[in-house]
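Read through the structures below before going on.
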Structure 1
Amino acid sequence: MAKEIKINPLYPSVDMLREKARKRIPGFAFDYVDGGCNNEINLARNTTDLREIQLMPYYLRGFKKLNLSTELFGEVYDAPFGVAPVGLQGLIWPGATEILAKAAHEHNIPFILSTVATADIETVAEITNGRSWFQLYHPAEEELRDKLLRRCEEAGIKTLVILSDVPTFGYRPKEIRNGLSIPPKMTWRNMVQITTHPRWALSTLFAGQPEFKTVKPYIPKGLSLRHLGLFMNRTFSGRLNDDRLKQLRDSWKGNLVLKGVASAEDTEKAIAFGLDGIIASNHGGRQLDHGPSTISTMDEICAEGKGKIKIMMDSGIRCGPDIASALAKGAECTFLGRAFMYGVAALGKEGGDQVISILKTELQQIMEQLGCENIGSLSNHLIE
């Protein structure tokens, strides 16, 4: 049975959680989760374009029973949204990865673990009874790739998400100013911010410095910050290409999903290589500032892939109406990253439950308002 929906009335929207998060954590941590690349044009465009979509209500049609469930790769989830992979989650709030994995499992929605998250594959697999997904930053060396895949298999993970939209690290001025580029550094500005947020500081002190737990065993001991940065850049510079995609399909026996799809061409290629799903995404506006918004690519992606491959979407989604709009444009499931990070930053251990409860309630309300009984029918309400 899925967990009961329970909303803290002090923060009944993701926007309110965002404002609480801004006050509760240091500015450098908030900038990390909230910001985009370059001038943040695509960060804003993602949500703006999504909210240009209009949905038509039909008030006099019969309405029997609402069903929010969606099926992905043989699993039925209670809602058509999940937790997107976010790197360095423990910087935002200690234990954030574990908090969100637990909430997702209890509410029966998908959870994707990033290669550079602050909890490891085995811990998250145990929390979710092996139902978590794993997002792979493709390593430059095949040996490391194979070790990571072996750990996923041994942990019982069935869905592997391959990241395609980070062939190079994004240029993010806020992170550079805050010393969150690689290698990281502690500036006087950051130290002042920490002292003015004692609850975050004490919680982080007790939890310990956030680390890349999954890749920690492969990092040579005793590296300086500069050499750690060089190591991470060198190790995860594995740009995807046809050969690597084929090798992954041949070696991974579970579900294989390509994340970062932005065109019909990449959709066609994913189908040709026998992949099981794609996630239309532009990395939340953190990689290519003058690229298209994710929602603006959905028509051509769906025209190419609908009925041939599972089509999912992230980037720009902040609330239940946003989810409904993405589903109406053809997505079968959506993923949110920032919304969940605002939740844990604002409310700690209760943050995951709060965000899921808000999104489920908002989505239910809009579907009842539209007179739409299931997510597969939302496209019938789309105003073209």
Structure 2
Amino acid sequence: MAARTEAVATPPELDAPAAHVSVGLLGAAAFIVTANVWLINPLLPVIAGEFGESVGRAALIVSAYALPYGVCQLGYGPLGDRLGKLRVMTAALALFALGTAACALAPTLPWLAALRLLTGAAAAALIPLSMAYIGDHFAYRERQVALGRFLALLGLGQVLGASLGGVFGQYAGWRPTFLLSALAAAGVWLALWRGARATAERPGGGRAPGGRPYRRLLRAPAARLVLGAVFVEGMFLFSGAAYLGAFLRERHGLPYLAIGFMLGGFGLGGILYSRLVGPLVRRVGEGGLIRLGGGLCGLCFLAIALIGHWWPFVPLAILLGLGNNLLHGTLQTRATELAPEARGTAVSLFAFCLFLGQGVGAALLGAIVDGVSYAAMLALVGAMTALLAAWIAWASPRRAA
């Protein structure tokens, strides 16, 4: 099937009948894996209690999921380019559903960690290959709107995942949570399998000469700019956001259920982004989106650090989610155009750099929290995010030239 090169007239037509799987269906798969991650965080005390372990020990299941999720993306990109993105995503989602169902039956914490490792490895295929698939089928000037709709479902996964995790932890337990997540994944897999059979996807054969697609990609200055930017973004913006729940607990003493709902505001900002991105990109351009997103994030992190009450966190979290998507969504859109002949490879390397930055940033920011304070850490994150956005907007035209 030839890639879709003609622009879609208006955003409502993005899911119009065509010879490709819809953005909504790809977003549903991304929603499942995103909600699954956010469901687990509020359940850690419940899981620890059942197995008679500490919460720190139970957090092994988070690391067991995150490590293969980051590393395996490097393999899925070239694999999707060579075999077909839909084929790889369909197989990965089937494994994810089976592994998640098996988690509900885990007899011990090590077994649960091993099964989470399997599901993390499978889930790694879905979001980067979905973005690459969207890049294959939407012209660049319409791509950010399509990706915005995709990211809106990711945001919804964050909202419902964090909120439902707290509800299930309070009233139902963790095993039913895994079972329901597996059933939802199986339903989306069936729809994706049918959609893949109804299309005629032709693999792009995106293998660089000598079998070194990543080396070839890194030779391009524009690629190094985007990949370096997302590494720094992961190091500060994404890692800093991960500490917000602990900050709310320590600073304001809020219950975990309330924290889960409040963190859902971050996802609401992503949904707001999906409604605004089309008009904004036409009005201010990509450079304007980057500056606006970085500025919003910087101000929100600083305000969260300085304000002494908990209630302003809710609107600030929504604005923070909006700013994050304005900045990160623009970088994602650029990543889909770094290597049109091997788009899966480019987007997978982009996702890996984000994951790597988060790993480095979590350790660095944790040391600041322990050695100084949460407020100092959040202020640093805000300043670095704003500076990063200014640097990207300044450097992009020069790298392009």
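Read-outs: derived from the displayed coordinates by stated rules, not from any lab. What you are looking at is a predicted structure, and each value in this text was computed from that prediction instead of being measured.
Comparing relative contact order in percent (Cα under 8 Å, 6 or more apart) across 1, 2, which structure shows the greatest value?
Values: 1: 29; 2: 25.
Greatest value across 1, 2: structure 1.
Of the structures labelled 1, 2, one was used to calculate helix-only ellipticity at 222 nm (-39500 (n - 2.57) for each DSSP H run of 4 or more, over all residues; to 500), giving -27500. Name it. Before the final figure, lay out the partial values.
Working: 1: -12500; 2: -27500.
The read-out was computed on structure 2.
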